[in-house]
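Read-outs: derived from the displayed coordinates by stated rules, not from any lab. Quick caveat, the model's predicted, so the values are computed rather than measured. Cβ atoms are built from the backbone, for glycine too; each structure is taken alone.
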Structure I
Amino acid sequence: MKTTALTDTHVALGAKMVDFAGFYMPVRYTSDLDEHHCVRNGVGMFDVSHMGEFILKGEQALPLLQKIVSNDISKLEKGQAMYGYLPNEQGGIVDDLLVYALEDGNYMCVVNAGNIDKDWNWFNQHNTENAELHNISENVALLAIQGPKAAAALQSLTDIDLSSIPYYRFKRGVFAGVENVIVSNTGYTGAGGFELYFHKSNAVAVWNKIIEAGKPYGLQPIGLGARDTLRLEKGFCLYGNDIDDSTSPLEAGLGWVTKFNKDFIAKEILQQQKTNGLSKKLVGFTMVDRGIPRGHYIIKDAQGNPIGQVTSGTQSPTLGIGIGLGYVNIEYSTIDAEIYIDIRSKLLKAKVVKLPFL
């Protein structure tokens, strides 16, 4: 398994370590429930250095991105980040990603850990523009400090005014004595906070300084278990669960980052889907009957006929009920539609709700 610069730190802290996308990562330090509430109500820190980062340079960087990314990268201002996905030739999803417009006119793409090699090959395969590409994934440490107290917990470590960074914007500067740190108001928890990109040689020092500075605010290290329940409460898709190479981004609710005012891979296929209408849709649902939905559970109608499948599910720590995402036939995708989850051969009632759950 691959490691991050902080693997030994996690082990020393007593974290339960697991294989995640080929990386040896902490799934929890104390309990998923405690860590979830710590982030949702206070502040916690994740090591997400397993994520991948590509740098695109030169005048051909933008044309390449416009071709392979669904969103309109030309609208991206320097100092701004944008969410999108890489469509494949069949109209599926190679990966979802963030694109950063760096101050020097270059771009940084942040991709999922399990897809680094696949995405890197995809970028190069389609680089007929001869943009300058650099895979810097192995040299970058990435920490996510998430929660409503994140700005207060971090402010003593930098002269950057953290409260002045709008959502999906970033600034670059000195943080915890380290130069050239990207401080980004982004994250995967929906709890607010920042993501820090810097060279991995500084990872342990920065981690320790954040732990120390965060003590008065109750900052704790947080594992991947809580990261999953936090993202699910906000209805965020997880690649490999809710979206993959075979799922339609329009069915997955990603039409808002699919810009048909430009040419991109599989535009015609997706345009046709939009024109013809969708046959199924990714929805959020809450359990009416007591039960916890899990990925791959079958969704049925009142008569027990299969109408879809759960892609992500959990007991919501905040709401105290079962919640989930799943694809259902389009006629069952309206808000308050009654659906049933097949849990251990019992049909348990649920209802479709508007996302996010929180």
Structure II
Amino acid sequence: MKKTPFTDVHIALGAKMHEFAGYNMPIEYSGIIDEHLTVCNSVGVFDVSHMGEFWVKGPKALEFLQRITSNDVSVLTVGKAQYTCFPNEKGGIVDDLLVYCYEPEKYMLVVNAGNIQKDWDWCVSHNTMGAELENSSDNIAQLAIQGPKAKEALQRLTPVDLSAIPYYSFATGEFAGCKDVIISNTGYTGAGGFELYFYPGDAMTIWDAVFEAGKPEGIKPVGLGARDTLRLEMCFCLYGNDLDDTTSPIEAGLGWITKFADGKNFTNRAELERQKKEGTIRKLAPFEMIDKGIPRHGYEIADKDGNIIGTVTSGTMSPYLKKGIGMGYVKPEFAKAGGELFIRVRNRDLKAEVIKAPFRK
């Protein structure tokens, strides 16, 4: 298994480790519920160094990104980031990702760990205009410091004014004495905070400084288990569960990152434009359990008559709400808030209600 610069620290701290996307990653430390609530109420630190980073540079960079991503990259100015996806030719999604506008002709793409090679191959094969591409995944480490007290803790370590970095914006500067750290007001928890990108050689300096600075806030390390429950409470999609090569961004409720701007002829635009106009045969619906039970990935979803109308893509026991929650693709008529669904758990149909996203308001 691959290691991140922090793998030995996770093991030394007693984390429960498991393979994820080829890396030996921490799943939990003090327990998923404790770590989840720490992020909701204070500040927690995730090692996300397994994520992939590509640079796209040169005079053809914007043209390339407009062709390969669904969102409108032309609206980005230096210091801004956006959430987007790579559509494929069949109406599905190659991956979801972040695009950072680092300089006028220099962008950073942050892709999912399990898709690094797939995404790189996709980018290379679609680079018909000659943009400069560089896979820097092994040369960039990343920590996500998330929670309502993250800004307070991190401000002690940098002269960069964190209050001046709005959501989905970033700055590059000194952090914990390390140069050229990207400090990004992004994250996948819904609890606020920042993501830091830095050279692997600076990893332990930054780790130690962050945990020392965050002591007054009760900072804790957090594993991938709580990362999953936090993102699900916010109805954020997870690639491999809620998104894959067969799910379209329109079905997944990601029409807001699918922009049909003039001159933006991205992959499979015509089909996605048709879906947005005419509708889809299924929609991703968030639901919470009325009956006692925990929905799990792959469980069938039925109507009141027992007819199968969809499948659960993500599900868990919500640490915040203390009830079962999930998302799944169903026929559009069953996806409206307030509607009734039944989750088939061990041959029993348990009642659930479709809600308006997110679960954690």
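If distance in nm of label points 7 Å out along Cα→Cβ at positions 308 and 340 is computed to be 2.2, which of I, II is the source? The read-out comes from structure II. Looking across I, II, the calculation of distance in nm of label points 7 Å out along Cα→Cβ at positions 4 and 276 that yields 4.2 traces back to I.
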